[in-house]
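> These are the structures, in structure tokens.
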Structure P
């Protein structure tokens, strides 16, 4: 592509791709848009489309293209343009509202996160974004904080080992602020199942990159919420799954850092209390919930296995050996997917 196309030309190509019944015209539009996405003009065009905030299909194309450019073509931008792109993405996200398509929000958040991970001159992106969005756009901030840890391991970004270590060190320093924001979300919207699900997914994302220490998990409101959700066998499917993922991630973390007995006992007691909700799920034939409970029981058994073996002496079994009773109950389930 030799010159900057007009917005009208781009709009027409997107419209043709999505709505024209002629396959040959669709193919032409697709090839032209792919050429645009690969060109340096895509940066300016997508920014202008997002500023106009018009048709859904145009905005989605722009958001997706912006994310792809940041992820794969960041080298095209001179360093003096990084800050202006950051500010522009922050502005776009700040204009998100309840009517904004979630796919567009996700692409914009991913673009901003991928930029932050590659922009070494941005010293404290997580605290900066919490300060910017915690009160004005908490929903978008939840999305941003969820994908931050996930994108660190993205092969597409090609982050160097040193850069990745610097980012994880920044994450460790940001944990108190992240946790406080998530706690505030539960305090203000804790009865909203969608908010609970997003908070649990975000917390799980941070657990998975091992930046939370075990003492930070003691008496944690979010962990308490996860167990509260699991204690109710009638919790919604998405919320129940998010709570199960969170507890499983915690137990995996415990397996890697198994030197805090207070946390171990707290998690053990929390999981053992889920036997009755499991039986209720079986009675109500809630197969997905049953599978979630079995995942949690199995993860607890695996994380405690060495301690159970090494801690049993003089004919006295380790207290955690009781978990195998729950595992055996799962094995006895009539559905092979659960067993």
Structure Q
């Protein structure tokens, strides 16, 4: 008989690329703010199930197994998202899901030190109900965008939609496209970055590339236009790891332009005085990474019809790209 977990719970399907990993190790990475010892306690207490079964911490995961775990309750009552009247661009809404064009500066859900002003609060403030799966802090949240990444995001309104969309993402059936500006000349017109990612030991707020363990991560790119100091690229993701695009492009030697966490604002130090002044004028146009989630395509979780959404560049990135291309006096 399937154990009954105290609600709310979180659920994730094991991707084929992560088969064979220990349950406790894998689950710790899904809950990055939680220690491995705490995860083991959850498992010992029966608060974690795999395909409905209570298993041991060392259970070797298999592809497509469904892992359920009890979401940590908010540490304080005020931590749970509350309805707020916030500006938010809603692209599509139906009974099962909502698609948002997220602005820069908005955190998707409450996290350490952030309770108000989140995307979840904005949706609740619009009277949009959300799935219970995902937990009390992340209701309906299937995938995320970093605080300063703009663009398209889908959120589940029902548990049925949550399960279907989460599985689609795990099986790489959701097409997520980004546009970015990166430093330097990306010489190869198309390519693939495959490098595992783990949390940095030096700074727990950052991620890093690792050759041992970590979570598999794959980013594809296509060059749109090369300029003298930067390159305009289209990106697509096979996986959706925390900070994946920023970490991968720093690893390639082409940090995302403007990215303060992964070297995107400091490359100008090695340039000539004239180029430093030029780059400084570009950086004045954008106070974040030049990264935008421009396209999102997936099968509707209930009726199955293919859905495709596109988002134009936000004003700061649009002005930056125009300036770099020389349309407003810049010199590409």
Structure R
């Protein structure tokens, strides 16, 4: 059974975390979700932050124009920092937290996720404008492809040796061929909800959680379903988590971690298809306490709760 190795608390919201060397990097915003209620003004104007910790002691605090949702370790001891809006969307810092380079992204208009393909040395970024962008390690946009509508956010992303997989806010799963950089497959998750009243209100099962493992595509959506597809995009298994699935990460070959919008963390056994609750951190003030970010660390997974908590799961 997975367990918590350690737990850290931060003074503001956190959405991403990675380790590099002996340091821990935690990204989020300056908004204290435990004390200040959400507003559109906060969402629009809150600045981003990266906390740099050395052996769990705070070493530096680095600020950005907008909330930080993505952190990636890159070659040459660099860290990629992805922000949710147009100004200085893409950033490079060194391991001490010093800013090396910053770049606006008027095309993508910000991001909520990114992954690094170390073999190709490329950063894969699903953007808020519905485009999938491919960056090199110097933040140059090499390729871009419109997948969702320009007003629909791409959110989740993963890849294998042949394809890139990404999900959008409306509940669409897109498959993009790496060589041709062309869409070769698509699944609209709305087809799993015929007659659902939420569809009539214009809502969709946002595809927030996505993980490729072996020959399977694991998806988790806003309507609480974990749907497992094969590489032919045929659904093989479906289980409901009871609330919105916000993030999925691999703990081992057999076990995935499933995070929810309201602060629950589950293990999902790929062999048995069973969910088991590991822990829960309930919202302090807001309606939700989402797990928006989970990242592999050296011997486990770092899990981020929006209210400002990081746990390492082993």
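> Thinking of P, Q, R, which structure, once distance in nm of label points 7 Å out along Cα→Cβ at positions 20 and 300 is computed, gives back 6.0?
P
> Another question about this same structure. Work out which structure the value -500 belongs to, where helix-only ellipticity at 222 nm (-39500 (n - 2.57) for each DSSP H run of 4 or more, over all residues; to 500) was derived from one of P, Q, R.
R
> When mean count of other Cβ atoms within 10 Å over residues 60-67 is calculated for each of the structures P, Q, R, which structure yields the highest value?
Answer by largest value of mean count of other Cβ atoms within 10 Å over residues 60-67: P.
> Now, a different point. Work out which structure the value 14.8, 47 belongs to, where Rg and Dmax of the Cα atoms in Å, for residues 156-291 alone was derived from one of P, Q, R.
Of the options listed, only R reproduces it.
> Quick check: 21.1 is what I get for mean projected area of the Cα convex hull in nm², calculated from one of P, Q, R. Which structure matches?
This figure was derived from P.
Any read-out appearing in this document is the output of simple, stated calculations on the displayed coordinates, not a laboratory observation. Predicted model only: the values in this text are computed from it and were never measured. Cβ atoms are built from the backbone, for glycine too; each structure is taken alone.
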